[in-house]
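Peer 1: Down below are the structures I want you to see.
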Structure P
Amino acid sequence: MPAVADETIAEPRPCRRCSKDALLNVHGCCADCIGDMGLRHVDEHGTWRAELAELVKSGAITGG
């Protein structure tokens, strides 16, 4: 894995669900929204997870 340059910093990205900027963004959703979906909106969470799984299987996104 290549080293990260010292001047590289994380930048907030808007959440597609709540539109708030967040440093942690997984497949377009911030951690707060992922947690909210998991606790209160189970069907939406299932759909989000299925989309994420397809992207990982296709190689469109990786953990690296």
Structure Q
Amino acid sequence: MGFDDALNKAKGFAGENSDQVEQGIDAATEQIKERTPDQVDEHVDSGADAARDKFGLGGGGDEEKGN
């Protein structure tokens, strides 16, 4: 299985289980933020938004929250 096949399979799963995937991305984001310096939070949020976009969930998590 190539990368494109894996990505398409993940997109299919995300489309069928968008709430679970969204929760997983949010949980992973919070875990990463807890374990890394505050200076990288913006980059972690950008990565989470990119993952949402790649899975077709749309971006725009909590970047306006302000820490």
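The numbers here are math on the coordinates, done by the rules we state, and not lab data. The shown structure was predicted, so the numbers you read here are calculated from the model rather than taken from an experiment.
Peer 1: When helix-only ellipticity at 222 nm (-39500 (n - 2.57) for each DSSP H run of 4 or more, over all residues; to 500) is computed for each of P, Q, which one produces -13500?
Peer 2: Derived from the structure labelled P.
Peer 1: Looking at structures P, Q, which one was P(r) over Cα pairs in 5 Å bins from 0, in percent calculated from, given that it came out as 4, 17, 25, 22, 16, 10, 5, 1, 0?
Peer 2: Computing P(r) over Cα pairs in 5 Å bins from 0, in percent on every structure in P, Q gives 4, 17, 25, 22, 16, 10, 5, 1, 0 only for Q.
Peer 1: Quick check: 16 is what I get for relative contact order in percent (Cα under 8 Å, 6 or more apart), calculated from one of P, Q. Which structure matches?
Peer 2: Label of the source structure: P.
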